[in-house]
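I've put the structures underneath this note.
What follows is calculated from the coordinates using simple rules that are stated; it is not laboratory data. Keep in mind that what you see is a predicted model, and the values were worked out from it rather than measured. Cβ atoms are built from the backbone, for glycine too; each structure is taken alone.
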Structure I
Amino acid sequence: MRGFRKQLTGSLFAALLVLVAATAFGCTDVVAGKDATVDGSVITSHTADGAFYDAQVRTIPGATFPKGAMADVYWNITAEEEGGPVKIGEIPQVETTYTYFHVGYPFMNEHGVAIGETTIGQKEELKTFRPAAKAIMTVEQLEVFALQRAKTAREAIKVMGELAETYGFLPSCGSEGECLTVTDASEAWIFELRSVGMMWTPESKTPGAIWVAQRVPDDMVVVVPNMSRIREVHPEDADNFMASGNYQQFAIDQGWYDPASGKPFIWQEAYSPLTGNDDWSLSSMWIRNRLYTIHRILAPSREWDPYAETMSYPFAIKPEKKISVQDVMEMLRSHMADTPFDMYEDPAWFIRDGDTSVKSPLATPFVTKDMRKLLRIPYNRPVSKWDCAYSFVSQARANVPDPLRTILWFGYDNPHTTCYVPIYNGVTDTPETWRTFDRNAFDLKSTQWAFILGDELVNRRYQEAMADLTAVRAPLEKSFFDRIPEIDKKAAELAAADPAKAKAFLTDFTRECMEKTEQTWWKLNWQLISTYNNNKGK
């Protein structure tokens, strides 16, 4: 990076960093081991906090390929930039690929492997930029290859680690590192990945990435809010760690770690910016406020300091009570109520009404930038973002047939106002309206637009409209959860005789849930428009 920086003028480099900051949105993952959950499932989750990340849910069928076939490598798989994916390279194809579910950050395959994503900061010397960089493997492209080629979480990590080392890791969320929360029905893993700077080339015969992975203890939960969580690494403990061969040596070469010091090598500190103006530093409040919020939910009897340094938090925490899929949904929906960071309780919302002070009916926890400026409300980044493209909570279950191994509960837009819909890993198709979206054109035939509109309408009159939304959403989501035992039983019976029939049955169920949710949300939108419009004001 130092050599590359000398090739740029100071103003150009500064402009590049501004662009990087402008494109960084951030995401939140919560991942739990099987003994930390009420039903024994392994859970991961993800909030894709970029308004226009690709959220069109579709299956990409597995296939067989002739010897010598090549697989294309793309930039802009997330669709953060307009114009669609751009081919930037190719690698040898494998003989057989598995069916997987494609969105901006592909999240599940036919074998029930599920992956959550959250960007993490990395030091300036590691940063790598397109098009000058020779690295070609973005994290979303690595997810594609992992889901196409792996049956387990461990296999997925090995696939991604080897490809990143061979072809170079290319950051796609600004110039930062990445963390993936990778699960199957037995294990949950935290996989952290860094690039190695602008000067790397494939011809150098050196690894084009640095990475480590740590297993989540079965009875614990890990929260990853855009920061590195892994500290000490022990590759000799193969049950609980994996790492690239250079995971420590690169830091030694950069002068970031001295083995002669006698101090342990701390991965998190070696490669992350610690302080400063960098939003991705370990000291950033937008990271620590999410750590605080979710940890106090997991262990409410403990005294958590809302301003504690992020490095003071343990890698994993044993929840005081086992958590459910619904519990994780509520974590993702949090606007940090009952914390110092809840913008819904800012004093600016309270107005005089005679001798008392009351909260304005315009008050909302999701305050727009213009409203914050007007009312001088300080910004606190909540767990739940109004400009989230989609979110999910997945549950991978042991001792069930393959087509129903994992249920991924998917929701569009702001997690706080979304409705989560079950998608089984054996599903082979989704409704066209869930595969249709144009960011520049509102469309009544796009389910994503239904949720974008719903969130917008609720936010205009949050106190009253959110109650209306909850009254519709709660029974709908409950009806889905209530049907799962029945669907599991029938699908298992079908799978014993013919897995293809089980997949068809599960596909029909998922499509039914999606179509019902879509119809319900459009009806809710018309109700909100009819109820809360300025013709009814005084």
Structure II
Amino acid sequence: MGNRRRAAGRGRTRPAVLGGLIAVAVGGAAFGAYSLFGGGAAADDRTATTAKHQAIKTGPLSAAEVRTTAAGFLTAWGAGKTADAAALTDDPSAAKTALTGFGKDARITLQTLTPGKRSGDSVPFTVKGTVTYKGKSKPLSYASEVTVVRRTEDGVPLVGWQPSVVHPDLKDGDKLVTGEAGTPPVKALDRDGGELTTAAYPSLGTVLDGLREKYGKKAGGTAGIELRVVRKAAAKGEDKESDKTLVTLSKGTPGTVKTTLDPGLQAEAEKQVAKKSRASVTLIRPSTGEILAVANSSHGFNTAFQGSLAPGSTMKIVTSSLLIDKGLASADKQHPCPKYVTYGGWKFQNDDKFEIENGTFKASFARSCNTAFISQAKKLDDDDLTQQAQQVFGLGMDNWAIGVPSFDGSVPVQSAAQMAASLIGQGGVRMNPLNMASVVATAKTGTFHQPYLVSPEVDNRTLAKASRSLSSSTQSQLRELLQYTAAAGTAAEAMSGLGPDYGAKTGSAEVDNQKEPNGWFTAWKGDLAGAGVVVAGGHGGDSAGPIVAALLKAGS
């Protein structure tokens, strides 16, 4: 009778099988399921012994291997057997640390881990649990997935470890932590005193997170209790991505931070980028550097401020200023624009292989002639473009302090073909819409004004400065180039009706393994300057141009 009772007991704790996968209930059932799939040290020893006498399995994973491995991992994790679960991954040490922290640091008690339908080598699953801290609790539910891989040395299928297995917002070095928030919440205001929320402005989530991280302790608020993603410490010279709140157990008292954002222009920016799947835009005031609007189609990353993309021909603004300074080009003088130019072993060409015979530099700029710039590479030193970008346009020195994390552009010193490619915004040059809005603003005013989202008077921080301004001659010619491009060049269609105090430059940046280039557009009208990019958008005048032009029109 005793043996029959024990057998019956085991039957009651057996996990339910749904669609070939196990619905893992935390507790005895979870352990039963794990034992079923060969988990535990004893099973590992038996497997290792048997493996010595078997050929190493190779090739694609079978559906059964994927389901079994995923179910075993989820069951062990659900049962609190973190060491056993970690042993079923290809990085047991990292997995054990993360899974242990899930309960210890994040203070999450699991209720269920429910697998979904297998898709190839991956199995999605849903997590349901409770977050508890000092008597306060909140439910937690989210989806993640595991991907199974085959270990090369012995063919054993294992969970390919990624921090995102624990939570989809986790990246390498990040942690889930529940406790008093490291920074109090902030109430961010626009320039008119209205509150900025993601309900009104969906793409401002990363900006609001950044404002809280920087100003939460200075704005007079008190911290609440939260489950949040704590990002890894930033390496020297890098911006740390903002922490992210996942569950609020108790709200703190917010402090107040006023920004330079214009509510009408911000609404227009949100509207414009929503028309494209991967668009970003920034609008600033050239005379001061105030940021008036920022928006991204994708709300998970602030490409407008933190993106690092080749800017294509919009970089020709910086290059033109360099060539004019050195006497290698002049707006109304003849300048070569052949079909092809070879430099450093690379053959460069223009879009559709056009050429301009006996044309001026202004005509080459307006038509975006690549060879007009590449042809001058042999007369330049390797660091000339880098020095021009830093000294005149304030780029690439990692010293902008806009109020939230930002990438300040990069124009590295390069040689041979890569140096030539940099002249047309390819090679190692990297920018984002904030950088390029600043570039066209500097061309308009003649002097770099570091963009900012929060006035430096709020925290007495020092804004970056450039070591020199454009000479009056170079500035005058640069404005002429940009005005002509807006009136009669590649930017004319987008800028129609916005003159005469305007200027623009288009760009198309080629990206490896991407069918269409990234489309760029940067322009000014009056005391407004903007820039946008549409990833894989094609020609910048057609893709990013209407977005930027709409903002310039709305602000006029």
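Matching task: 23.1, 81 is the computed value of Rg and Dmax of the Cα atoms in Å. Pick the structure from I, II. Answer for the origin of the read-out: I.
Which structure, out of I, II, was distance in nm of label points 7 Å out along Cα→Cβ at positions 417 and 441 derived from, given a value of 3.7? Computed on structure II. Have a look at I, II and say which one yields 23.5 for mean count of other Cβ atoms within 10 Å over residues 65-72, as calculated. Comparing all candidates, it corresponds to II.
Look at distance in nm of label points 7 Å out along Cα→Cβ at positions 185 and 289 for each of I, II: the largest one is in I.
Comparing relative contact order in percent (Cα under 8 Å, 6 or more apart) across structures I, II, the highest figure comes from I.
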